[in-house]
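Next up, some structures in structure tokens.
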Structure 1
Amino acid sequence: MTPHNHAKPGDYAEAVLLPGDPLRAKWVAENFFDNPRQVNAVRNCLGFSGTWKGRPVSVQATGMGQPSLSIYVHELINVYGVQKLIRVGTAGGLNARVKVRDLIIAQGASTDSGIVKDGFAPFAFAPLADFGLLRDSVERAEKAGLAYHVGNMLSSDVFYHLEPGLAGYGRLPAHGILGVEMEAAALYTLAARFDRKALAICTMTDCLITRAELSADERQSSLRDMTTLALDVAVGA
């Protein structure tokens, strides 16, 4: 038990999905888990455990941004013994090749966050996904016929930039950054620090280049594809 999580030892499975939104965590548990049970509700950052295809799995909301995610991931690893952490989120597109509804499987995560940069000076640490989870997710996405892209994601601490559109991202789009979200770099850094396995899979919901965006119905069906993929990877089903 921690100030942020009142789950008991053993309440979490070794594999945990990590959406930012507490209501999305509830949606995952209610729509995908067999026998779901709530294990945490502190600050309404909801956590649930259940089974997927007969295997134990959990989902824990992390809130928005790398500071919030870092609290929950640190505690899931060091207090609850979680071994495998998969972020399931949404992203804005920074590359015209990535269409709305496509999945971005983050091989690496660049960042503007001091959480990562300040911990490694004078070096520039490169937060990377676990290769086994990355390879498994790509093979499963390929087999399922999902539209996906593998590459570098930006985890930004800033949602509303002073400069409009792509201008706020400088040279990053020209260097192959596929999309922007707010959590993956911290997740990968903590997984490396504590020798755990981590992966971030995001659905591209709006493109900063074309201005295309998903409707509510399209977003829901795309999140189903992403969640199914992430659960299969999480439990090895």
Structure 2
Amino acid sequence: MNTSAKNLIVFMAEGMPANAIAALGHPQIKTPHIDRLVGQSAVFRNAYCTQPVCTPSRAGLFTGRYPHETCPDNEHNLPPDMPCLPELADFSDYQTAMMGKWDLGDEVFAQHGFKTWRSIDESRTCHYSAGRDRSQGTHYAEFLRENGFVPDKPPLERGNNPLGWFNHPVDIPEKLSPDAYAAREAEKFIRDSGDQPFMLWMPFLRCKPGPFDAVDEIYRPEDVVLPESVEHDND
């Protein structure tokens, strides 16, 4: 084992721009944990993603290739023969894990060098490859069942908000939300890795509205400072 190997954790927050972080300039939004991380980190203030759309942007980040070579839009999967981060070098000494929203195809199936896999997003079942079991749900759906919430809509009818997985009203507490589940699984993965180096991909989903964001009401929408471009007419 290479005892000098460094651990690698990649966080991705769904739909969160840099200008929504207090430490990077927003005058109102409270992001204390991210601010602490910023204070201990190198910050790239002029870094840009290669594509603003979800799947292509993830593909570019993970492969180092332009999105038009991998996933040009949200309707394409990452090709199975396209090397991804854990496959781009010798990480045989590493424990590797994906915990969250993969969004690059075959959502619930471990792939591309990730040995531990915990899926939370059921909105991509239509993007399972030929031969995959399209009734296969996410690990998070099984977690809900274990905690007394049994989704009664089939996977093909579900989206990325678990409140829509039921044919009746449900009140799922924040501690059982997809992101909370993924975070606890990530903590367990890190503990279980022990002295072995690890690589963790942590793409948060941030399902909305309501029950999954207990602090949503700390801001009055009319008081929040928005970017100057919000009201611009791009036509």
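Here, each number is a calculation from the coordinates, and none is a lab measurement. The structure presented is a predicted model; accordingly, all values stated were derived computationally and were not measured. Cβ atoms are built from the backbone, for glycine too; each structure is taken alone.
Check the numbers for distance in nm of label points 7 Å out along Cα→Cβ at positions 9 and 217 across 1, 2 and tell me which is largest.
Values: 1: 5.1; 2: 3.1.
Looking at the calculated values, the largest one is 1.
Let me ask something else about it. Tell me which structure, out of 1, 2, gives 2.6 once distance in nm of label points 7 Å out along Cα→Cβ at positions 81 and 137 is calculated.
Details: 1: 2.6; 2: 3.6.
This figure was derived from 1.
Let me ask another. Ranked on volume of the Cα convex hull per residue in Å³, which label among 1, 2 comes first with the largest value?
On the way: 1: 120; 2: 171.
Greatest value across 1, 2: structure 2.
For mean count of other Cβ atoms within 10 Å over residues 57-64, the calculated result is 26.0, so let me know which of 1, 2 that is. Write down the numbers at each step before the final one.
On the way: 1: 26.0; 2: 20.4.
Of the structures listed, the value fits 1.
Supply the structure label, taken from 1, 2, corresponding to helix-only ellipticity at 222 nm (-39500 (n - 2.57) for each DSSP H run of 4 or more, over all residues; to 500) with the calculated value -5500. Kindly include the intermediate steps, with their values, before the conclusion.
Working: 1: -9500; 2: -5500.
Derived from the structure labelled 2.
Given a value of 26 for relative contact order in percent (Cα under 8 Å, 6 or more apart), calculated from one of 1, 2, which structure does it belong to?
Working: 1: 26; 2: 22.
Of the options listed, only 1 reproduces it.
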